[in-house]
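Here, each number is a calculation from the coordinates, and none is a lab measurement. Bear in mind the structure is a predicted one, so any value in this text is a computation, not a measurement. Cβ atoms are built from the backbone, for glycine too; each structure is taken alone.
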Structure I
Amino acid sequence: MKKTLLTLCMILGLAACGDKAQEQQDSTQPIIKIGAILPLTGGAAQLGEGAKNGAIMALEQLNKNSDNHYKYELIIEDIGLSPSKTLPVYSKMIQLDKVAGLVSFNTAAGKIIKPLASKDKVLHLSSAADNTISDKTFNYVNSYSLKETSNRLVEYMKANQMKTISLVVFNHLSTEPIVQALEPVLRDNDIEILSIDRFNTEQRDFKMEALKIKELNPDMVFVHLVEPVLTLFPKQLLQDGYKGKLSSFLMFAYSANPILFEGQPFVDLREGSDDFNQEYKQRFGVDAQAASINTYDNVMLIAEFIEKNGSPKDVATDKIYEAMQNVVSNYKSPRGELMLDDGLVYSNTTIKTIKDGRSVAVEE
């Protein structure tokens, strides 16, 4: 039938026949479903939307690739920042949607999914700050290296003769690995931690904490918060007269009010390629975020694994990590080279600042 259709196209010279032949070819491809469990509502909604767009862009590119053995579908579910929603959403994706791979976004969700993905033999890539989510078989973390990022921040502080810091983080499971990674690097470099404050995402009054930090007068205040606290606390701190530097790991790029952080240094992932950024902007009407590229990469890595190895369920457990190493080493992210180290997929970071409301690199 396919040969007859192609012959007819050649005789009639109909351009549309090419599309019909492609549709017929696509219809014969097995369908692979990939799930995405994301925070599309609540304080991390902006990050979740960027992640969703990245996943959609990856899916569209996968299904344009005529060399692929499979056709891909994306199942997206919202859990906000509520860990309790993770299990029922995961169960639905496994039992009803029959996903072969899964991307998740924060530490709490990733920790819940980890043992389940291992049991169900589903390839799971999490954009989280906690490397322990990885088990070097079915679970991996695609994020930044907390050690490398902490060192990058300390290098900046030492180069600018900064010797004291206060840490301000939101009270959430995903934040503790950041504090635990940053504390020893600061101590080892003789940078004194003057205070650590933890805020609930529902908190709106920060007068006491802001006044305390102003009086301590650290050289830098490290901020790891989500909106609206990411805007409300620094605004209060600056209004109270704090004159030192503010910094973060990635978060300033996600702020709803980036102008608030004008000129402030923070550690961020490297920019995506011009081609990726332009295509993303044309497709979604907004600039790509770090979350966009991470989730794009996660979907692409799952698909690359399946293209080369078939369903994760059909690969011997002791061969999974070797197969993933091969996938990562041959994959080119919009950021360039990715590395896989002890289950962590990552790229190098750089120091950025906010200029005219946009994040720009100040060193490469």
Structure II
Amino acid sequence: MVELNRRVALQREVLYVVVFCLFSLFSSPLRGEGRIKRFDVVELGVSHVKWVYLKFDAEISNIDHGTSDIQIEKTKVGSIARVRSLVPRFDETHVTFITKDGDVHTFHLHYELAPSITAARIRGSVIEPDDVVVPMRIELSDDRTSHITFPQKVVDMSVGCDSAIVDRVPETDNMVMAKCYPYDKSLFQETSLTIITEDKELYTFDVVYNRVPSVLNFSVDNADRVGAIFSSISVNETESRILGESVIEKGAQISRGVMEGKMVFALQSIFIKGDVVMFHLAVANNSQIDYDVDFIKCYITNRKNIKKQAMQREEIPPLYEYVRNGKREFVNSKGTYHVVLFYKRFTIPDKHDLFFEIFEKNGGRHLQFSITNRDLLNAKVLK
């Protein structure tokens, strides 16, 4: 009897093991599905008139998409890419980005003429509202150029289609100029303008047409406090204003100039700081008629046969002009006008002189004088 009970107990244990194994077999994923990691897909609308910018947390190592109707570009910032449609409509498709931190980001692309998102930071399977860069709306004209100042150096820029054009302002790193492309206005399509700065910030704009924009020149994120960042010299616009006022405060250091028709046009000082040379020019009006300043220009030419070489003058426009009391263009009767011209440091070739000229707007009081390389080499260091 005892032996029989043992056999029954053993059979029960075997039965329990078999049942447990069968239950485990049928309740577990089949064919190793538990090993597969599924990546979520992000829905994204793209257009043929606006770029959509995607900013990842790490540099992009690979991009894959399945149709030639989509254009995808890596920008000059390795962690930011842009995507748009090449056609007004396309079959829905997917694009996958692999970043160097090992993350995989897949997007399901569909067509939207006006995408709800034109720039966003990508951190997961959902684009949160805080990750979306809200575009600013600007007006551009086809016959007037707009200028936009940014707080940092511009490293990448684009427009969504040929409705508009954009380029960097010469000799600056943080200013761009933009305008609408001159063609039939009835064909104009609202487009996008996107700027990436050195600190990897994205600035995106919705561009609309206006023959006379309400605002022509503007800055973003308090960029006016910095002013222009010059690519050729080591000071920005704000620093140049401070230096300009300091130079004027130093007063007259040299005496070079011309006096004609109760007007005096003179160079009062030359200062150097780092790679910058500054010329302090003053205009004194001793007449009873205000002097309306049209422009001041500076050029280098051979001191012989000056009149014959008028067409061969090498004009050198200043990188920056500091005018005391702002952009006042009138030299009042018995008044004085002070301006400091900023250049990247240079010298004057042998047998050549540096000429300064000032022109009166709608008037005949035109003044000119020159300095030599010896005058330039005697420049003082601004401390």
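Here distance in nm of label points 7 Å out along Cα→Cβ at positions 72 and 168 is compared for structures I, II. The highest value is that of I.
Output the label of whichever structure in I, II has the greatest value of volume of the Cα convex hull per residue in Å³.
Of structures I, II, the maximum of volume of the Cα convex hull per residue in Å³ occurs in II.
Taking relative contact order in percent (Cα under 8 Å, 6 or more apart) as the measure, the highest value among I, II is held by I. If helix-only ellipticity at 222 nm (-39500 (n - 2.57) for each DSSP H run of 4 or more, over all residues; to 500) comes out at -13500 when worked out from the coordinates, which of I, II was used? Computing helix-only ellipticity at 222 nm (-39500 (n - 2.57) for each DSSP H run of 4 or more, over all residues; to 500) on every structure in I, II gives -13500 only for I.
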